[in-house]
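**Student:** Take a look at the structures listed below.
Bear in mind that the values in this text are calculations on the coordinates, not laboratory data. Quick caveat, the model's predicted, so the values are computed rather than measured. Cβ atoms are built from the backbone, for glycine too; each structure is taken alone.
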Structure 1
Amino acid sequence: MNDAYITATAAFLPGDPVDNEQLAARFGADTRRSAALRRRTLAANGIKTRHYAVDETGMTLMLNEELAAEAARRALADRGLRPQQVSMLATGTTQGDLLVPGFASMVHGRLGGGPMELLSAAGVCASGMAALKAAVSAVRLGEHPVAVAVGSELVSRSFGAGAAETPDTSFLRWTLSDGAGAVVLESRPRPDGLSLRVDWMHLVSHAHSHPVCMSAGLGEELTPAAGGTWLDSRDGTASAEFTRPRLRQDMSALPALVDMGVAEFEALVKAGRIDPDTEHILCHYSAEHFRATLLDRLRDAGYAPEDKRWFTNLHTAGNTGAASIFVMLDAARDRMNPGDRVLLIVPESGRFTMAFAQLTCVGPDGGPSQAELASSPLGEPSPGDSRGVTRVFRELAEVWAELQRTLARVPVVRRIEDGSATLEDYRRLLLNLRQQVVDGGRWISLAAANFSVELFWLRSAAISHAADEHRDYQLLERDYAAVGGDQGLTGTTSANVGSSALSAFVFHRAGQPDPVDLLGAMFIIEGLGVRNAAGWANCLAASLGLRDDQLSFLRYHAEGDSEHFGLLTAALRSGLFDDAAMNRIVKTARVTARLYALQLEELDHV
């Protein structure tokens, strides 16, 4: 799969900034009750200026589709591309201008260009992130070389004179504003500046356990029921209440959204996907009050990211819903440097959805960041390393980072890391790894036999390593039996597609003269022990209550594989390998990484 890079960003905020003193004139008579609600809401949300696509009389000046198309044009212009070069457009909005066609169709018609794939993500604030994920997935799959994701909102036309005045509608009136943001996605970094590689995305709905919180088109009751939506008629005619749907929010439910967001954040930290020391945290929230509450809750949970890491432009751009995260990202871009990590967080109150994304800033060469070098099992090259050694360290770090991004999308790995894995998942993992571990001792022995006398020290190390692999599969079989696995299956279950392909590849390489490139396979397989095994064991122990004697294979690799890395590091720095050999080591590492990931993907297909 390709990587996906955000190569351009843009925002479009219509009209001149509107300050707090101008709000009443925009949205009807400033009654005593309205003035009190406005003061209270503005004190809580901290917004100083915002933008609207309506004039002082409430007349709509631009359509939502126009806002979105303008943001897309600006993003494409920033990248030096034309709409004709876009082959996918994904959009997110709370309310389009029309019920039908879909919002993406209307934006495409406004933007122009050629034929393209479209996706209209519906929802509230997280719909922009849903559009982003669809575009990212399409680029990763190689289906589209250039995709655009847009978030856009035009809510001000719901707040004009005659709109209902209740605490919840007042809160939204003084909080929400109009605007659009867009990003361009490609499979390679832009050649003339900074790009943002999308490392992973996580979108999850909790609608199964929460009622509707934010809606438009329901009556006084916020519970959907037949005959109770704005499209339904009563007594043969639609009531005035349903003629113009108004945006509503159940204010009492919002604290639960903070609880859910903190729980999701904690789970992703424990799974190793979020580092609280991430350089830039961009979190969408509707009011400054919620930011303070969120930070307090995170500190109570033991996470204390520095305030300076959190960026927002809520105070000057307002809350633009589905567009907010794109508008924020565009404003924060000048703060970022190659190697920085960026965490996007979007909670949605519609019916409680959370969206996260991690990005890494890269330069035109797309090389590994400092964080990726540090996370590689080899670590960073030393100042005294030769140019060739430094290069191979960096290239192997890229392979490692790519593997980690791939594993984050593998279903069984995701279940292990988010705590939803079952005992059957663990048994299947052990059973499917067994053949690869058994084969490991065999291909390492074959490689040892093919090292020439000049590399006799590698032959000796390989023979010792092969003995270790024999012990490994015995540990694995004991763990399998300890968690209720059928021991009769261990010798009869055939290797899955990924395991078969991996074994075939390494046996082929081991049969070549002086197969030093298998150091690349060792980097991947032993690296997973050093970097991933302990985390997976801890997750399984926490979620399934497993004992150490049921996790001995993973525990042993977490502790024992560092010795093998000493050999690998010494080999790379030995000076015995020319550039061609180094290139073969990196290539074998890349192939091994892909086949190992395939082996784990196949666990859900056996």
Structure 2
Amino acid sequence: MAGDTVKGGRVTLSDGALYRDGRPFVSVGVNYHPSPTGCDYWREWDGARIDDDFRRMAAAGLNTVRFFVFWADFEPKEGVYDPEMTNRLRELARSAHRHGLTCLPSLLTIWMNGQRFEPPWREGRDLWRDADLRERQRAFVHHIATELRDAPNILAYDLGDEVIHVDSTSSATLGADEVRAWWGMLAGAIRAADPQALVLQANEASAVLGGHAFRPEHAEPLDLVGLHGFPVWTPFHIESVAARKATAFLPYLVRRGRAHRPVYVDEMGSYGCDESTAARYLRAASHSAFAAGAVGTAVWCWQDFTTDRKPYALRPNERRVGLLDADGREKPALAEYRTFARRVTGELAGFRPLPAPVGVFIPEPEPQDEAGYLTPSGSDAPAAFYAHLLLQQAHLPYEFTSRDADLERHALLICPSARQLSLPDRRRLARYVTSGGVLLYSTGSLLDAAGDEELFGVRVRDFTRADDTHAEFTWAGVRFPLRWDPGPIPVIDAAGAEPLAAFPDGSPALTRHRLGEGSAYYLNAPLEAQLNAPYRLQETAWHRLYEAVAQEAGVRVPLTADDPSVEVTVLGRGDERCAVVINHAPEPVDTTLRRRPVDGAPETTEPLRLEPKGVRLLFWPGDPTARHPGGRERPEERQT
């Protein structure tokens, strides 16, 4: 009952998944400041209000609350902790436990909604390079973890929400080793105080898309990676909150992050749209993030704010993104999130992503301290995102990978619009292909990523700036129109590779090179990167190129849909299978599901109608002897 103490031990992490009391645990939560006080709630404490909010969260089916430990409130004088704040922190954790909520406290909170809440004694000192301030941070997180170590409902500690923005100029200059050292220092202090603790540090999408070092691939000192994704803040020209790309953005971040660490999406939601659009967005994005492998999600935020103080005076639209309105009315998004919570803590509990036959190879960034003008211009970010979209549209199961990973477990590797491919990367890819793998590589740079004879069987003849000579090519029955950025366009000749498609000037556009037991496809165009424009993705069936190459690679997909706007992700729980089928389009879709059993039985088809951003779950028993998931029985359909 809500008023009684709820039993339950600490959440643990095993093999990339969360467990509690020996059972799979999916965290479904919200970010929280009380509506009347906002960021001032520690100093203007209303324990009864907080307890009632937690009661409503639990009644809505949620199991986690993420809250913020404002450093200025808890350590108002350097080295002196306010005992009243500490008492209130413990009271908040007890209140959450009474209602069955786990806690995700965000420590070292200075940055919030685009403004700083500074400890007055910091005086501009650098968080990462000032030795005394580093010690104060270490001592502070140790203090908080000490006060909460006996609480049975601590999910994890977040070292600091988007802390990189406290001083973005400084954080941008840190190297990977410096970031690892800072994470390791703070995580070690927390674990010394609370040995059961899980630790993460939450950042917005720049952790995947940007150039700083606070990235998942450097997160060895952490247990989890915290990521935020909102469709209004991306470099990917997402056309609207209702657009197909919008609800595909969050699962993309999850897939990128979980290549290195389990991912907790601790801020999600939408800005700049009406309640109906926000509800549909949350429905599709939450299910897709779970299907991508997120161990938990937390919506931003619980309730609209009535306070008009900092930061809401400067950013008043931040007051209106709650699951409840200011009067406590439930918005449509809460109904969608309640359904999602019921599913992932019930019938979907224990289902996880399966090993994927397709890998997306992201070249390793090499040190270029003095590269100067030799450094390729532009950004690598769009290529991987649009590869994700094309794979989603082609219904090909995939995961991100890199040079040091087990590439040979993938039947197909895709290296999208590479702007730089070092010699170590080329040699690693050559070993993969020689051993029997199939590689699809598209180039994004004349000098740093163009093909070679050894791996690709092509030779660069020259370059041109006459983009009309390389404006399009046709292959697999599809015309692919190209838009080139200003710059030199490589012109290649086949030197051992088989030309498969040509540009208008007759030079090869797509080639295939047999190397050892495998094949290397070379596309002489940045196919994925040039899709980064509004509505460009809908101009042709771009994903057909991926489909055709995957067919040669022998990739067998157990379930597909004939509409590219429909995501089909198959998850596994032991020998059971579940397909999460999501319509990412803003309009209804009539599609046909095609089932391809692994035992050679005939393909089966099933018509399906999905509402805008609609979700269906299909369950069936799997074949434990199959390399890839499949089954015989007709799927059991469950719908949202």
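**Student:** Figure out for me which of the structures 1, 2 the number -8000 belongs to, where helix-only ellipticity at 222 nm (-39500 (n - 2.57) for each DSSP H run of 4 or more, over all residues; to 500) was derived from the coordinates.
**Tutor:** 2
**Student:** Please compute mean count of other Cβ atoms within 10 Å over residues 255-262 for structures 1, 2 and give me the label with the greatest value.
**Tutor:** That would be structure 2.
**Student:** Next question, about the same structure. Suppose P(r) over Cα pairs in 20 Å bins from 0, in percent works out to 18, 45, 27, 9, 1; of 1, 2, which structure was it derived from?
**Tutor:** Attributed to the structure labelled 1.
**Student:** Rank structures 1, 2 by FRET efficiency 1/(1 + (r/R0)^6) of positions 175 and 191 (r between Cβ atoms, R0 = 30 Å, to 0.05) and report only the one at the top, that is, the highest.
**Tutor:** 2
**Student:** Can you spot which of 1, 2 the value 5.7 was calculated from, given it is distance in nm of label points 7 Å out along Cα→Cβ at positions 23 and 399?
**Tutor:** Comparing all candidates, it corresponds to 1.
**Student:** Ok, one more. Looking at relative contact order in percent (Cα under 8 Å, 6 or more apart), point out which structure of 1, 2 has the largest value.
**Tutor:** Top value of relative contact order in percent (Cα under 8 Å, 6 or more apart), among 1, 2, belongs to structure 1.
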